[in-house]
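What follows is calculated from the coordinates using simple rules that are stated; it is not laboratory data. From a predicted model like this one, the values you see are computed outputs, not experimental measurements.
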Structure 1
Amino acid sequence: MIKKSKLFGSKTRVTFCLPKDNPVGQVSVVGCFNDWEPGRHELQPRRDGTRTVTLTLAPGEYAFRYLATGGVWLDDEQADGVDGRGGLLVVSQHS
């Protein structure tokens, strides 16, 4: 799941959320916003049984994927677009 919340100015808070154990192990969200660097934005467990990480992004289009333990790549079906290369996140001025 992806949740977008407009902040003051042109920035948007984007929260990436996955179930607790699907996939098993550590999961990072990687994309053009962090130079595709694993570990910079790891999803953290929450009391409700989910794992989340929140980023603040400027308006634009961002390619991203999830990278799980063991080098397993995953896409988010709730992304603004998904193709063979991964997901697309669109952050507009009015997200």
Structure 2
Amino acid sequence: MRLTQYEINSIKKAFKEIFESGDVYLFGSRVDDSKRGGDIDLYLVPSKKSDDERERKIKFLVKLDEYIGEQKIDVIMAKDKNRLIEQEALKYGIKL
């Protein structure tokens, strides 16, 4: 996994501040130590569903930017486990 411990802790902290509880998965190229570069792909599974998920996703990204600085971060919110992107994130991702 190509994240520093500080980045991992920051992701988890931002998630907890915005969503309170649930799971965060890192997936995509950052999971593979042999690759270089790449954005940070996160799959967020909040314990509680909310009508304002889009707003909370933006707040999460802003908070994460405060902690780790400007980086290319893609966030997928859990909506339907039948979506291919969610299946890939769960199958190949690493729970933080």
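Here are the numbers for this structure:
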{"item": "helix-only ellipticity at 222 nm (-39500 (n - 2.57) for each DSSP H run of 4 or more, over all residues; to 500) from the coordinates reads -13500; which among 1, 2", "result": "2"}
{"item": "Origin of the value 29, where relative contact order in percent (Cα under 8 Å, 6 or more apart) was derived from one of 1, 2", "result": "1"}
{"item": "If Cα extents along the principal axes in Å is computed and equals 37, 32, 22, the structure in 1, 2", "result": "1"}
